[in-house]
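**Q** Following are the structures in question.
Rule-based calculations on the coordinates, nothing more; no lab input. This one's a predicted model, so the numbers in the text were calculated from it and none came from an experiment. Cβ atoms are built from the backbone, for glycine too; each structure is taken alone.
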Structure 1
Amino acid sequence: MRILITGGAGFLGSHLCDRLLDEGHELIVMDNLLTGRAKNIAHLFGRDGFTFIKHDVTQYIYVKGPLDYVLHFASPASPDDFSRYPIRILKVGAHGTHNALGVARAKKAKFFLASTSEIYGDPLVHPQPESYLGNVNTLGVRGVYDEAKRFAEAMTMAYHRESEVDTRIVRIFNTYGPRMRKNDGRAIPNFVNQALAGEPLKVYGDGSQTRSICYVSDLIDGIYRLMHTDYHTPVNIGNPASETSMLDLAKKIIELTDSKSEIALMPNAQIGDDPQMRQPDITLAQKLLGWEPKVTPEEGLRQTIAWFRGN
């Protein structure tokens with residue numbers, strides 16, 4: 001296939017590029033490098049079937065020639081970004097999604113939206129199935145990201161119903177691995193880099209809030225399988241077996257890094273509206289895709305720590 005991927009220089013986008021090129025597809029990567037990094041895809045330059053275009057997808061998108069698929073992965077997506085780039089996040093969720101869907105419609109291409117577990121907000125249902133409608137504070141700091149993705153889902157389904165665009169939607173749960181940004185505000189990069197530097201690991205509140213962490217290779221495999229279905233509504237991809245409290249995650253990272261760091265409990269959350277729990281119900285992914293996560297948290301964290309040591 002000939003594929004356009006927006007946000008392809010980001011953490012997840014770059015790993016997806018690796019998989020798609022290895023599978024023999026032709027890629028056009030579009031990224032404005034606001035939070036994506038050229039070094040994430042530097043190893044792909046010069047490979048047959050790879051093209052990079054620096055462009056902000058909130059502006060009109062033009063791609064020469066046919067397309068079989070448009071994968072929309074563009075968006076700042078880390079806690080620090082919610083405060084740093086709130087308007088840009090909203091614009092890429094709205095204008096960026098609109099432009100990407102417009103290209104898919106014009107080219108008669110399939111469309112794939114990278115959505116997020118953040119659309120569930122601070123959930124009142126646990127674990128979270130795709131049918132759960134969420135508990136989102138539209139006025140909170142996180143609201144810009146939550147609502148941008150909720151709008152993007154609504155826009156995607158509107159194009160599917162009105163314009164008959166062939167769509168897919170994945171809801172991504174707390175993915176980690178090599179190429180994460182060091183200072184993006186996510187728990188794992190924060191903890192790993194604090195541990196490697198011998199600094200206290202800052203855990204907010206009492207550390208009881210949970211996340212279900214999914215290693216990046218498992219996520220990419222789920223995404224690739226979903227691309228090849230004809231299922232149009234959202235599918236959760238994450239690792240329910242890895243649900244862990246932030247306090248236990250910090251302790252595990254200290255252990256795996258053999259660090260002398262201590263844990264410092266900090267008042268309140270770093271970002272308002274911090275979800276108190278997060279765990280995907282992956283029943284649909286298991287039935288529809290035959291997919292389950294394979295990488296254990298210990299194995300994935302070891303690989304992530306090794307990457308941060310070298311970078």
Structure 2
Amino acid sequence: MAEVIDGKRIAAEIRQEVKQQVDELKTKGGVTPGLAVVLVGDHPASAVYVRMKAKACEEVGIYSRVIRMPQETSQSELENVVDELNGDEAIHGMLVQLPLPPQIEEKPIIWRIAPEKDVDGFHPMNVGRVMIGDPDAFRPATPAGVIELLMRSGHNPEGKRVTIVGRSNIVGRPLAVLLSQKMKGGNATVTLAHSRTPDLPAVLREADILVAAIGVPEFVKADSVKPGAVVIDVGTNRVDDPSTEKGYRLVGDVAYDEVSKIAGAITPVPGGVGPMTIAMLLSNCIAATRVISSIP
């Protein structure tokens with residue numbers, strides 16, 4: 001059976017490091033880092049995620065502000081809230097939780113967030129800085145979390161063949177850029193595969209490290225994984241299961257039971273990449289606080 005890479009444990013280590021930095025900023029710099037999250041509507045998964053972010057902030061001492069707006073919120077109303085947070089000195093990092101209701105255009109909202117407060121790393125200025133290898137750029141939380149998982153579990157991607165299945169702008173594309181860069185946690189040979197890749201299982205089997213981020217429940221089967229490969233499962237999907245109390249269960253993009261029998265190491269769902277995303281968001285908030293407050 002594969003080694004199970006414990007994202008909860010590694011995320012707890014990072015949160016402890018963040019807490020120490022928060023304490024230092026408060027005592028030596030006189031600054032309390034502040035993170036604002038804007039939630040529009042009642043998307044169940046988003047609401048859960050926002051609560052988890054607020055709880056994580058409380059644990060490490062970051063000031064947290066959650067702005068909840070109704071489903072029928074207009075484009076201009078949301079833009080006004082973003083403008084207010086951009087100018088709020090108590091807020092060093094901010095994000096607008098996605099997805100947004102259909103009447104709101106996502107791109108103008110993301111572009112409106114001040115780049116120095118864009119801790120999600122979605123603003124085109126921050127995307128560009130990551131692309132050119134700027135070490136001070138905000139790395140998107142999930143890709144950054146994947147790299148931290150690999151490094152802290154002893155699976156340095158340097159010199160390895162890494163295949164990512166899934167080409168989203170949130171995970172697949174930025175992760176491919178980061179892993180290929182000449183930097184700690186990079187120097188891998190990266191293949192970015194997707195639903196249109198011919199003979200996809202054969203391509204996946206070439207990977208020393210396989211990252212599944214395609215958004216399809218249990219898409220990656222055992223016959224797509226090279227024996228001994230490291231498998232990182234980014235997916236979180238709800239599938240109906242009447243036998244459970246909630247009527248559903250969470251599964252990843254990897255068929256865990258069968259893949260764990262041949263992989264060398266694997267992340268579980270839940271408890272793998274998910275906790276890392278929030279931990280890296282907190283880390284980005286600390287970086288934003290230092291820049292905005294001019295504290296090295």
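**Q** When mean count of other Cβ atoms within 10 Å over residues 98-105 is compared over structures 1, 2, which one is greatest?
**A** Once mean count of other Cβ atoms within 10 Å over residues 98-105 is tallied for 1, 2, the winner is 1.
**Q** For Rg/Rh (Cα atoms, Kirkwood Rh), which of the structures 1, 2 scores highest? Mind showing how you got there, number by number?
**A** On the way: 1: 0.95; 2: 0.97.
By Rg/Rh (Cα atoms, Kirkwood Rh), the leading structure of 1, 2 is 2.
**Q** For distance in nm of label points 7 Å out along Cα→Cβ at positions 42 and 58, which structure out of 1, 2 has the highest calculated value?
**A** Going through 1, 2 one by one, distance in nm of label points 7 Å out along Cα→Cβ at positions 42 and 58 peaks for structure 1.
**Q** Also: If relative contact order in percent (Cα under 8 Å, 6 or more apart) is computed to be 17, which of 1, 2 is the source?
**A** 1
**Q** Have a look at 1, 2 and say which one yields 2.7 for distance in nm of label points 7 Å out along Cα→Cβ at positions 186 and 282, as calculated.
**A** On the way: 1: 1.6; 2: 2.7.
It must be structure 2, since only it matches.
**Q** Quick check on the output: 17.9, 55 is Rg and Dmax of the Cα atoms in Å, for residues 34-209 alone, derived from one of 1, 2. Which one produced it?
**A** Attributed to the structure labelled 1.
**Q** Out of 1, 2, which has the highest value for distance in nm of label points 7 Å out along Cα→Cβ at positions 10 and 178? Don't skip to the end; give the middle numbers.
**A** Working: 1: 2.1; 2: 1.1.
That would be structure 1.
**Q** Something else: For which of 1, 2 does P(r) over Cα pairs in 5 Å bins from 0, in percent, for residues 218-257 alone, calculated from the coordinates, equal 6, 22, 25, 19, 13, 8, 5, 0?
**A** Label of the originating structure: 2.
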